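Q: Each structure below is given as structure tokens.
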Structure I
Amino acid sequence: MNNLEEYLCRLSSKGFKLGEEEIGFIYFGKEMTSAPDWLANIAIEYTLKAQRRFDGGFYVSLLETFMNNQVSSRKEAYYLMEEYGIQVS
């Protein structure tokens with residue numbers, strides 16, 4: 001999977017424009033949780049799908065949940081979201 005910077009560029013090319021503050025918050029959350037890039041990418045994707053916009057608090061909460069549950073794949077992240085009743089399809 002792409003590193004975080006490549007993923008953010010891909011989002012931008014698809015029309016998801018994130019401001020400097022939001023991008024800064026994305027990196028802050030990633031560092032705060034010690035999440036790998038691939039997991040931060042999934043948290044961004046699921047935040048956008050669930051909230052229909054970027055919500056920094058939701059994103060960080062997802063990262064913390066993924067890290068606390070030792071999520072090791074996209075499939076595990078998806079099932080965890082289902083378990084919490086959060087629609088991301």
Structure II
Amino acid sequence: MVALSGMMTCAPHEVAAVLQALPRHLRLSRAEAGCLAFEVTQSPHDPCRFLVSERFTDRAAFEAHQQRTRNSAWWRVTGHMARDFRVSDA
């Protein structure tokens with residue numbers, strides 16, 4: 001299993017765009033082969049921070065997810081945003 005956890009941070013003027021793109025990103029990610037869990041939630045303490053938690057069955061499924069997102073509307077909205085993620089193989 002591969003797990004990713006951490007946070008993505010946007011500028012205050014970008015919050016609405018992230019929230020608008022998020023439902024589709026969640027739906028598409030959760031439908032991917034090998035996705036065990038996928039959550040992106042807005043921090044209750046800072047609306048510009050989004051907490052990210054992902055679990056995939058294996059490295060291949062995780063890498064396929066990474067590739068898909070790099071070619072998605074989600075990436076066009078959030079690709080430039082700061083990310084502090086940790087990836088681990090369990």
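Q: helix-only ellipticity at 222 nm (-39500 (n - 2.57) for each DSSP H run of 4 or more, over all residues; to 500) computed as -22000: which structure among I, II? Walk me through the intermediate numbers first.
A: Numbers: I: -22000; II: -11500.
Considering all the candidates, the number was obtained from I.
Q: State the single structure among I, II that was used to calculate mean count of other Cβ atoms within 10 Å over residues 60-67, giving 20.0.
A: Details: I: 20.0; II: 15.6.
Only structure I yields this read-out.
Q: With distance in nm of label points 7 Å out along Cα→Cβ at positions 20 and 44 computed per structure, which member of I, II shows the largest figure? Each step should come with its number before you reach the end.
A: Details: I: 1.8; II: 2.8.
Structure II gives the largest value of distance in nm of label points 7 Å out along Cα→Cβ at positions 20 and 44 among I, II.
Q: I, II: which one has relative contact order in percent (Cα under 8 Å, 6 or more apart), as calculated, at 47? Write down the numbers at each step before the final one.
A: Working: I: 28; II: 47.
Here the read-out was taken from II.
Every read-out reported here was derived from the displayed coordinates using simple, explicitly stated rules and does not represent laboratory data. All values reported here derive from a predicted model rather than from experimental measurement. Cβ atoms are built from the backbone, for glycine too; each structure is taken alone.
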